[in-house]
Structure I
Amino acid sequence: MKVAILAGGYGSRLAEETEIRPKPMVEIGGRPILWHIMRHYAHYGFNDFVIALGYKGEVIKKYMVDYCSLHSNLTVHLADGRIDVHDGERQDWTVDLVDTGLATQTGGRIKRLAPYVGDQTFMLTWGDGVSDVNLRDLLDFHRSHGKLATLTAVRPPARYGYMRFDGAQVTEFTEKPQIGEGWINGAYFVLEPGVFDYVDGDQTVWEREPLERLTRDGQLMAYRHTSFWQCMDTLREKHVLESMWQSGNAPWKIWEDR
């Protein structure tokens, strides 16, 4: 099963980092957030990726091409340019890297991946968020209802601490709780190829017309995920994820190190 990852946006709200690299290459714990996402999928046995490139896509291409050498010990023979790769990290992944246009919107990027996905169920997520969602349970849920599309609904963490008062006295304080109401689209989709018919072209925004039409047609279902989920839209959110990783308590790290 293919796992499609959208990695072509500008990441303008993270401009401090994205002036020199695309947002999926912004690092958490010394590794691109894209790597964290791929390790999550691979933990559940989904190793066949297709990545939609756009802004600074060449950075992602270089990283994937050099992956083994970047994470291994090397012997370089300067006389003839030979490189021997020793030990190091090896991932049993297949990665299609597809240029989907610099200004293409999310729906257009998805549709451009159709030739790589083929006539089969596929997974889709964004290249800027991590979660501990059980992807096998998500897939089972999708197969159980027979509709064209499943999205993962999440309750995002609040940005600030939550308080209750009795007059001026604080009676309850919770630091950055999860919002009790208001589910949002957390991505982590499972989709049938029929969804491509809902995308008109490059300028179609997936989160607007396609999802709205799928909803009207009764073809969109929600898998409610109540555990960890966090996007990385801002520098503050990057620091939150980095601090979790450095603490040794990163909720999305469900894989074992090799």
Structure II
Amino acid sequence: MAHIHLIVPTVTEFNCLPLVESLTQFGLTFTQSFITNGPASIESEFDELLAAPDVVLRAMEAEANGAEAVIVLCMGDPGVAQAREAVKIPVLGPGETAMHHAAMLGHKFSVIPTLARRRPTYEHHARQYGLEGRLASVRPADVPVLEIEKNPKVFEILLERAVAAVEQDHADVLILGCIGFSGLDRRLETALREKGHDVPVIDALPLTVLTAATLVRAGLRHAKNAYPYPPEKIYKGYQFPKRKE
């Protein structure tokens, strides 16, 4: 069994355990935590900044409680790099994971996030992850995170953006740019095939979970040369779990 811990980086307690329940068939167990301080949803760089401190704390707590890998459940990957410094176990962000897999499945990929203001974030991430030349486009759905479940036209919007990304931007692979869109990938692929477009659609949540499990089982983790532990000193206002060596 591999123990994967899911961190929901919002104070809105989105329960993501039902979304990964089917993955227990692969010998995985899941725990989940939420941040105590931070935004109700992640829709800006400002939100990511405010979420990151608690994300790091939850990652440290998860490691102390026996988790073998951590996933931060936001396509913006808030606090992922910082959490990698704080713990020894793998820490994955679905945004980075999805982009690297998309680059293996086609020549160009497009991301369909929630809001137009998120376009620069995903363009920056593609550069940061060394994939700028593989990004065909970012096609926002213009649906706020907290309205995804309430909007009856979400699938039609995603399909329209997906068709534009394939036909106009020449994307070979599509990435659903919000965990809130999870579960719509296969349906979207079917609708695209009916329009003559045989392209993969990535739901980053299960992909990231199975990637984390693979790292655990292969005995791999992030290099401490790249993500060294923070220096030992006073951090006012914070109490950290005891570090595992």
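Quick notes on this structure:
- Looking across I, II, the calculation of mean count of other Cβ atoms within 10 Å over residues 138-145 that yields 20.1 traces back to II.
- semi-axes √(5λ) of the Cα gyration tensor in Å from the coordinates reads 31, 26, 18; which among I, II: I
- When distance in nm of label points 7 Å out along Cα→Cβ at positions 74 and 210 is computed for each of I, II, the one that comes out at 3.7 is I.
- Entry that produces -7000 once helix-only ellipticity at 222 nm (-39500 (n - 2.57) for each DSSP H run of 4 or more, over all residues; to 500) is calculated, selected from I, II: I
Throughout, read-outs are computed from the coordinates displayed, never taken from laboratory work. Not measured: the values here are computed from a predicted model. Cβ atoms are built from the backbone, for glycine too; each structure is taken alone.
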